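The structures come next, written out as structure tokens.
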Structure I
Amino acid sequence: MGIKSYIRSSMDTIFYDSSLYEDSFDEIKILKNQPTSFQMAYLFENEDEDTANITPKLTVNVESEISDYVSLYSVENVGANVIGPALTDDWYLSRKPGMYPDVCKKVKNNIVRCVSYQWGSLWVNINEEKENLNPGEYDIKISLKCERKFTYECEKTVRVKVIDDTVLPHQRYVTNWMHYDCISYFSDAKPFSKKFYKAFKSYATLASKNGQNTVLFPAFTPALDTEVGCERMTAQLVNIEKTDKGYVFDFSKAKEFVDICRECGIKYFEHCHFFTQWGAKAAPKIVVKVNGKNKKLFGWHTNSIGVEYFGFLKEYIKAFKKFMKENKLTDSFVFHVSDEPHLKHMETYGPASEFVHKELKGYIICDALADYGFYESKVVTTPVAVTTTADDFIGKADDMWIYFTGGVTREYLTNRIIGIPYERQRILGVQMYYFGIKGFLQWGFNAHHTFLCKEIINPYISPDMNKEFLAGTSYLVYPEKDCATPSVRLFIHRETFNDISLLEKLESMVGRERVIEIIEEAMPGINLRYRVTKEQFDTLYNKVIEEIEKSI
């Protein structure tokens with residue numbers, strides 16, 4: 001009877017029925033401005049006769065010289081039905097429906113609710129704001145206490161050694177697409193209104209703190225995940241008016257959006273696609289004021305490669321380049337033609353791509369691809385290769401990015417769905433560094449909707465979006481009324497790209513060749529289908545930190 005507790009790795013999944021018997025470690029080494037995480041798992045064995053059926057409150061206390069830099073989250077479960085497909089590999093936590101730990105609720109008033117005889121965990125973030133800590137050694141003592149008929153208490157201590165050096169932000173483009181209609185829905189606010197931005201700032205800040213540096217820029221309502229003939233809520237930053245002399249573009253809302261993103265730590269922007277998904281057969285929904293009235297001038301009815309739409313885009317791109325120049329954004333934007341084209345779409349995608357490349361010569365233009373032959377045809381200059389075929393691009397496309405979907409669940413490929421071990425998610429960072437991959441894209445930071453956006457769904461209730469996706473496929477955050485709540489997978493996303501930052505730091509000291517040797521020693525035979533272990537991650541991390549210390 002009492003409270004059991006153990007210090008566990010951030011890569012451990014603490015299920016309510018876990019079997020835990022020991023601490024994973026008792027010391028961490030970090031650089032001065034490097035965030036890191038661990039968990040404190042706990043089990044309350046409550047035998048008070050009068051209160052045995054009540055979920056007890058635990059009082060949490062942190063004692064440390066660096067307690068101001070310690071952030072606590074209570075890891076909560078979500079009930080998920082669709083965990084993994086019938087035909088897949090064996091690198092899963094489970095493929096059974098059940099309760100999975102994923103939501104990270106910020107601990108408020110030092111109180112955590114628990115359930116007797118069920119394991120829970122505190123997620124502990126150290127230096128999540130990436131401040132410069134003073135070098136030295138610090139003990140962090142975390143205690144849990146419950147005042148009932150009897151007093152129950154436990155405590156654990158972790159030593160943090162802060163090394164006298166800093167790490168720079170990783171040098172990769174990283175984006176998980178923001179879905180602005182979902183933010184509007186859950187915040188009950190018109191897109192880009194004051195009320196909308198109150199919520200959006202939370203989403204953007206969580207993104208930037210946790211590995212992401214690039215945000216989808218909705219100049220027009222993004223032409224993504226939409227059934228032909230249907231439309232999503234209008235989310236258009238650029239006000240447009242058609243006159244006798246052409247088009248007039250007002251970028252005032254666009255500038256406000258950029259400024260807010262910059263305040264939140266976002267560095268780069270992806271201009272939304274100029275053409276519809278899966279073939280570039282039509283234009284995105286674009287609202288234009290004509291004769292004083294707003295009109296959906298372009299959309300599914302538009303000939304994507306017709307004279308009228310090309311004429312509009314020519315004027316728009318000219319004006320947008322001026323906007324970028326005036327606001328010192330020329331090096332901050334990447335562009336897209338159409339998402340996930342295939343060779344069968346060449347009749348429309350080819351001319352569309354040729355036009356965009358001509359008008360935006362010198363800019364990064366990238367699209368998600370599954371077929372290397374499409375890149376070989378020269379219609380895409382910066383491929384975003386799906387992990388299933390990315391091997392075909394490595395060594396041939398120097399500026400390639402990488403992406404995965406919820407359907408990439410076999411052959412030990414990385415992903416970030418709820419049902420896989422966290423090390424399977426985290427290996428992405430090491431793989432990107434090892435193979436020189438320049439960017440990462442995933443389609444859902446907060447895609448809280450069913451397939452083709454037929455319905456917006458609360459992920460607290462259905463993390464698999466009404467059984468249409470594998471749980472966790474489409475999002476990394478949970479929506480609240482005026483903010484977002486992180487998931488464990490979002491914090492693992494941060495560690496994924498923090499790994500790249502550390503590897504780049506070491507490269508600046510000893511050279512890339514030596515870093516590659518260290519990776520290969522820790523993870524022999526590393527490839528995109530690599531089943532890594534937690535122990536291999538520990539070995540790699542400790543060696544990288546050791547080499548950095550030696551090289552200071």
Structure II
Amino acid sequence: MTACRRILVLLALSLSMALPTLARAADEIRYRVVAGDTLIGIGERFLTRPQAWPRLQALNGIEDPYRIPVGTELRIPRALLRPEPRVARVVALRGEAFADGLALAEGAEVAAGAELRTAADAHLVLAFPDGALVALPAASSARLQALHGYRLAPGEEVRVRVHDGRVEATVPPQRGPAARFRVDTPTAVIGVRGTAFRVAASPQGSRAEVTEGRVAVQAGGRQRELAAGFGVLAAADGRLGAARALPSAPAVDGLPDFFDDPLPRFALPLSAGVAAWRYQLAASADFIKVLGEHAGSAEARFPGLPDGDYFLRVRAITADGLEGHDAVHAFRLKARPEPPFLAEPAAAGKVAAGSVAFSWSGAPEAARYRLQIAAAEGFAAPLVDRADIAATAVEHALDAGEYQWRVASLRADGDQGPWSPAAALAVRPPAELTEAPQIAGDTLVFRWNGEAGQVYDYQFAGDEAFTQVRAEGRVVEPGVELPRPGPETYFMRVRAIDADGFVGAWSGAQRVVVPADFPWWMLFLPLLAL
């Protein structure tokens with residue numbers, strides 16, 4: 001062995017004697033020696049300080065740093081490795097988010113040192129090279145303090161500092177005794193060992209919630225180990241609270257799983273210990289891309305969604321802000337093509353029996369329309385069901401009765417959208433002269449059917465077209481007395497006006513023959529003028 005080599009060996013042995021026991025147990029990686037490797041060369045290629053190779057010699061008991069058997073497995077403390085900068089990538093973005101004041105887009109890269117901010121209705125998700133996902137929900141700000149990896153080691157060193165708002169993260173399991181994914185807040189430090197967790201920061205303090213795996217939370221000189229299903233609060237003054245079980249997932253079985261309204265709505269009643277709910281909406285069960293979010297005790301609404309299948313994630317929020325386990329609910333939205341607005345007859349309207357005109361607005365995407373008319377009991381067995389109507393108006397003959405009707409839009413390929421709200425419809429019979437007129441001296445007496453609250457118009461004419469009206473008026477009872485006219489053929493008709501102002505159709509024209517000399521029973525010869 002040359003003098004130079006002896007000096008190097010003695011130097012390594014002296015470092016070995018000074019190396020504390022803790023260092024030998026530090027987080028390490030393993031490197032398998034290949035032909036041509038020397039400790040000096042390994043130091044130059046992989047270490048932050050190449051001249052620190054004697055520490056490797058001491059740690060691994062290598063006698064000759066220039067001659068290492070091929071296949072030897074070297075232990076290298078991670079702390080000695082040279083960091084290599086890595087970048088995170090934006091994999092999901094709703095709304096506006098910024099890095100150092102510049103707008104982000106899906107696919108953009110984010111490096112260490114970036115100041116991140118999301119707008120009031122935004123949701124940003126970053127993917128890291130090792131598979132970790134970090135979401136920055138609405139109205140949040142954070143700094144990506146550190147992001148680097150090592151040539152010889154899997155994973156990254158990641159530090160995120162949350163200034164205000166929330167972070168939701170899923171991190172692959174971390175090897176070694178030291179957590180390499182860390183989230184800081186103004187009042188706490190959260191070390192992550194591989195888990196799904198949430199962190200929030202506000203002027204009132206910080207909170208951490210673990211749904212999978214475990215984290216270590218440090219604040220005010222104290223530390224809490226949190227397992228899955230637990231959370232903790234750290235006050236603004238640094239006081240660290242006790243670990244608490246997270247609120248259980250809510251029951252969502254009663255929520256609707258189908259919507260034909262373009263505005264899905266969800267509401268859960270508050271229960272003991274629950275001050276509010278957090279609702280999150282996504283098109284996939286992994287919730288990487290959150291399409292909408294609502295927090296509060298009021299109804300959650302999600303406007304502007306296209307038709308499709310969705311997932312709703314709901315969790316409880318306690319009065320002090322701790323958020324619980326998630327419940328996931330799947331639902332389908334099929335609200336297009338949208339139905340038209342019904343025009344005539346008006347909702348709860350009245351029309352006269354006979355040919356009834358129906359009309360509606362033109363709906364977007366509609367190539368034709370489907371009309372159903374049913375009895376008041378419902379549409380299980382509609383009286384009219386037509387899906388071939390290209391126009392926005394149609395007529396159908398209806399007898400007197402109570403009905404309801406509705407219209408749906410159809411695309412050219414036959415895809416039908418939801419029904420319009422059903423409109424009630426009362427088809428009213430015309431007033432009818434049901435009794436033969438009577439003679440009382442020089443008076444003709446007419447009677448007809450009627451209902452309480454109605455008033456009646458009558459016309460007595462010399463022709464069937466009622467162009468020669470001899471007498472007309474309005475009465476409050478279903479009958480009228482007229483002066484007996486001279487011998488001739490006459491016509492009588494009536495109509496009813498309901499209390500709500502609806503004017504019914506005229507009855508059929510009734511022929512009245514008044515001869516010069518006649519028995520009374522020949523007076524009334526009915527003929528319905530259709």
Structure III
Amino acid sequence: MNFKIAISQINTTVGDFVGNKKKIIASINRAKSEGAKLVIFPELAITGYPPKDLLFKKEFLEENRTTLEEIARETTGIGAIIGYVDFYKTEPEDNTYDTSLSSFIKGHVLHNTASLIQNCRIIGKVYKTHLPNYDVFDEKRYFSPGKQSPIFDFEGIKIGINICEDIWSNNGPTEEQVKKGANLIINISASPYYAGKKEIRRSIISNKARTLKTPIIYVNMVGGQDDIIFDGSSYVFNNKGELILKGKSFKEDFIIFDSLDKNRIECTENIPKNIFDALILGTKDYVQKNGFSKVVVGLSGGIDSAITTVIATEALGRENVLALLMPGPYSSKESIDDAVKLSMNLGIQYKIIKINKIYQSYLDALAKDFKGLKMDITEENIQARIRGNILMAFANKFDFIVLSTGNKSELAVGYSTLYGDMAGGLAVISDVPKTFVYKLAHYYNNLKGKKIIPQSIIDKPPSAELRENQKDSDDLPPYDTLDKILDLYIEEQLEADEIIKKGFDKKTVFDIIKRINKNEYKRKQTPIGLKITPKSFGFGRRIPITSKFEK
């Protein structure tokens with residue numbers, strides 16, 4: 001390779017054409033100043049990813065194209081590979097009765113596109129061939145697949161450009177481009193993170209580079225977009241399949257290099273660190289990209305609200321986090337003390353608002369109608385909903401976002417209160433199993449070198465403290481058992497009999513599965529949650545609420 005290449009791993013926002021353009025042009029200018037001949041950006045860098053049904057808006061598509069043209073004018077003396085949406089007229093399909101699409105969209109074809117620009121001209125386009133349509137991906141709803149896998153002669157090097165899923169496929173565009181003579185493959189991606197995803201990516205791309213004896217540059221998006229988190233982690237592999245360069249994870253990065261003759265670098269993953277960093281990035285971007293700066297958390301003295309508060313503080317700064325301690329008739333002194341201690345350790349503002357009188361006013365108001373009936377979950381949920389109301393009052397008055405604190409295990413089996421502890425704008429740990437919440441707590445304390453999260457929070461038996469001497473174990477199997485069954489049923493999608501064959505109690509398995517299915521209605525009303533596992537309770541899992549199927 002006889003010229004420098006720059007990788008620009010940027011954090012874009014869907015629909016922020018001005019902001020995205022500014023970042024792209026800044027990277028182009030930096031690449032030029034450092035002597036690069038080519039700078040590479042992620043998939044759909046101009047629009048942000050995923051734009052979803054904004055792709056059905058004529059103005060969105062046109063602004064995307066105009067932005068590309070404006071960026072192209074800045075490429076004097078340099079080449080750039082930029083992801084955007086190409087579209088052109090076609091004969092409308094016979095979908096006269098489809099009133100969900102405008103006549104403009106009916107008469108146009110859209111492509112997920114990589115544009116090769118040099119010296120202010122678009123000199124090549126590549127359309128994404130393999131359109132993912134699983135989990136969080138829905139690209140066939142919008143895009144038409146490309147039919148060609150061209151190569152380009154750029155500064156004496158034959159390069160093959162493809163997009164995200166194209167490099168994951170066997171005998172796909174990458175293989176075709178190498179057969180055509182490409183001696184460098186460049187893949188631009190918007191590949192979301194989940195635990196273990198980085199290792200899968202590296203293995204696939206490394207094997208492909210080694211098998212094809214062709215170096216591969218992989219450029220991935222970074223940043224949070226609603227529930228999805230992009231980790232960056234761009235890579236360069238040599239023709240032996242050895243990793244020789246790596247972009248930062250969960251941070252923007254700019255890498256410039258002029259040689260593929262570099263020593264192999266080792267790359268090991270720390271899963272708790274990756275998940276912790278992902279949640280920080282997802283929280284920060286969700287809050288700030290939606291125009292907020294501050295959050296409020298209901299801090300109970302339990303492990304879930306502790307981890308949520310820690311993540312918020314790391315993401316937004318201690319001055320932007322308010323903890324509300326709302327003790328009720330069954331709150332222990334130890335829990336209140338733990339919540340105060342954590343707040344002081346983090347340096348965040350906290351307020352104590354007792355709910356006893358408010359709770360009693362509810363009981364008084366309902367006494368006539370509830371006369372002769374035993375206290376049950378109704379009274380427990382009233383306490384949770386009072387706390388949810390107080391949190392939302394602070395959010396409304398002071399322009400905060402409420403961060404709800406429920407974990408994946410609770411959300412799975414409905415161990416939460418609708419309009420109570422589920423209230424909020426973002427469910428930070430809703431995809432984190434309870435057992436892993438503890439791992440995050442240990443990781444954070446080890447990272448800081450001291451017990452920021454008090455050991456008493458970690459050690460105490462989990463409890464909602466909504467009735468006398470309540471423990472989670474009164475209503476649920478041990479979390480170690482629960483989480484293993486949830487993983488097998490939700491993420492590995494095993495049937496009940498397959499799970500039982502792995503040694504789990506039949507009654508427990510069927511009880512958990514019944515709870516999961518019964519509480520679909522609750523999950524449909526939970527705040528958006530950050531995805532960090534292969535199968536979260538978000539867009540990628542579509543189960544009907546009304547269903548008699550319970551297996």
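Which structure, out of I, II, III, was relative contact order in percent (Cα under 8 Å, 6 or more apart) derived from, given a value of 16?
Going through each structure in turn, the value belongs to I.
Quick one: distance in nm of label points 7 Å out along Cα→Cβ at positions 33 and 401 came out at 2.5 when computed from one of I, II, III, so which one is it?
Value 2.5 for distance in nm of label points 7 Å out along Cα→Cβ at positions 33 and 401 corresponds to I out of I, II, III.
For FRET efficiency 1/(1 + (r/R0)^6) of positions 497 and 513 (r between Cβ atoms, R0 = 25 Å, to 0.05), which of the structures I, II, III scores highest?
III
Computing FRET efficiency 1/(1 + (r/R0)^6) of positions 65 and 209 (r between Cβ atoms, R0 = 35 Å, to 0.05) gives 0.95 for which of I, II, III?
Structure I accounts for this read-out.
Can you tell which of I, II, III yields 16.7, 47 when Rg and Dmax of the Cα atoms in Å, for residues 353-488 alone is derived from it?
I
The value -11000 for helix-only ellipticity at 222 nm (-39500 (n - 2.57) for each DSSP H run of 4 or more, over all residues; to 500) was derived from one model only; which of I, II, III is it?
Answer for the origin of the read-out: III.
Every read-out reported here was derived from the displayed coordinates using simple, explicitly stated rules and does not represent laboratory data. Nothing here was measured: the structure is a model prediction, and the numbers come from that model. Cβ atoms are built from the backbone, for glycine too; each structure is taken alone.
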